[in-house]
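> Listed next: structures, encoded as structure tokens.
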Structure I
Amino acid sequence: MAILDSRGRLFGKVSILDIGAALVIGATIAGIFLVPGDSGSVAQIGATRKPVEVDLMVRGLTVTDPEALLQSIRDEGKTEIIIRNQTYSEVAIKSVQELPRSVATPQPDGSIRSFPDPRPELDFTVDMLVTLHGEAQVSNNAVVFGNNKMKIGSPVTIEGLTYQINTSIVGVRILEE
């Protein structure tokens, strides 16, 4: 009896392809469970945890009662932060500042003055600056919440009991301990 027959089977019973597949699967399982690897992401290597503040600009948010929304955000004191569709965790809300809505009006002498915007539909619109405070990993090139870099312009969603607001980062400050 030949070791390898015309169909590529060893001793007429087991295919060489089946043996190759079993070896690849076995090596993969051994690599996953037996070979130690680095823990954590690349962003965590060489990083230290420091307190940071992140400013979020919310512009033109339409709500039926802007004052109630601002008060709700202040009262909760914490918000869940979602970065690039990945939930990070709860972060403390340091401050919520309502921003005025104004309109530039030209004057007869050629100068321009700013006045509160008189349009009635703006009674249902709010602009605000939300400052979040939390601990983040600080490396040489980024401030990292979870596994997400927090940089100016990054899209962020904050979520509480009665709100979910899509916004972006306008400021990141690393605080000294």
Structure II
Amino acid sequence: MALTIPKHPENLSIKVDRLWNGDKCPDERVNCVFEISTISDGLHVKVESPILHEQRIPIEAAIGTRVEGLWNFDVVELFLVGPGHQYLEIELGAGGQFLVLGFDRIRHQSKDYINFHPVIQFHKTQQKTWVSELTIPWKMIPENLRALNAFMIASGQFLAYSPLSGDKPDFHQPDFYPTVSV
């Protein structure tokens, strides 16, 4: 499957509603939709997901702040892969927090982007969803972007847009991601 990220105002829409291995999620409430587009400043990422009563969020962290270890809470993640196994991991939490990490090979973090302070737009809707969005500057996006995948961790479930291999969830498998072009 090949994906194309269009220029704004059009979006690449990615629905994450299946378990990491491709099986149907036993809890239909657990899902999210990514809307991804290019703008002059970078890659714009927007996500919408249902508000779950048992959501795990870092309550001590304010909306729009960077939270190390955000993957330990309810979170959505977008991985963008460049040449080889260089990739960027973008996390948006159900409480409005974020985390962005750079990798120069599988599971080898090379950049923490601790000084990256994006404008996070976060709100809850009357339809009982949460919406979060930000723009990742082009200088942070891997050059020659070749693949991507989107994930969600919520209510004890690990979901993926495109299934992964293995006996347990491991999102750091860029060789199994769908190809993408910008």
Structure III
Amino acid sequence: MSRIDETKTFIPLNIAVLTVSDTRTPADDKSGDTLAQRLTEAGHHLADRAIVPDDIAALRGKVSGWIADKGIDVVITTGGTGFTGRDVTPEALEPLFEKRMDGFSVLFHHISIPKIGTSTIQSRATAGVAGATYIFCLPGSPGACKDAWDGILASQLDYRHRPCNFVEIMPRLDEHLRRVKAQGATV
């Protein structure tokens, strides 16, 4: 069973939040606000936040810059995971993934079913790892952002979470490339 090991020290991560939308502005970005609030309340750092239009090149360019930034550990996007003509987040970002995290989508849908029923099938939520940066692509609703953060990300981005979490494996994501061990993490 999952638990928090209180003998371990919390390790704050640097997390960037990207809203993918042709219509949202900083004044009405409720999904981005939800993620920023939850991650900072959990003790993490909001490393950057932006809004980009539903455009493959713009989206890929922004996230590629964050992947290259050694100061960003995690990217969370919200929006663009549906089926309309402008929804292109998976098409833009999945080609960047070095490793795809198939279990994220499965677990996200499992969490969503009790709340929105079969409507969860309309989301193409996805996740992966690129350049030792975790990338999570969430739907554009505040509810979906709450579900993903509360049900998956809060625990997996907490070094104290047992039996395992993403933070403890960060030092091994690119141990042959750039990242030094996460401060305080033991492998």
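Just so it is clear, none of the values below were taken in a lab; they were calculated from the coordinates. Just so we're clear, the structure is a prediction, and the values are computed from it rather than from any experiment. Cβ atoms are built from the backbone, for glycine too; each structure is taken alone.
> To which of I, II, III does the computed value -5500 (helix-only ellipticity at 222 nm (-39500 (n - 2.57) for each DSSP H run of 4 or more, over all residues; to 500)) belong?
The value was obtained from structure I.
> A value of 6.3 was computed for distance in nm of label points 7 Å out along Cα→Cβ at positions 9 and 153; which of I, II, III is the source structure?
Answer by label: I.
> Looking at distance in nm of label points 7 Å out along Cα→Cβ at positions 33 and 81, point out which structure of I, II, III has the largest value.
I
> From I, II, III, which structure was mean count of other Cβ atoms within 10 Å over residues 17-24 = 10.8 calculated on?
Here the read-out was taken from I.
> Among I, II, III, considering only distance in nm of label points 7 Å out along Cα→Cβ at positions 105 and 161, which has the greatest calculated value?
Of structures I, II, III, the maximum of distance in nm of label points 7 Å out along Cα→Cβ at positions 105 and 161 occurs in I.
> Further, regarding this structure: Quick check: 19.2 is what I get for mean count of other Cβ atoms within 10 Å over residues 89-96, calculated from one of I, II, III. Which structure matches?
III
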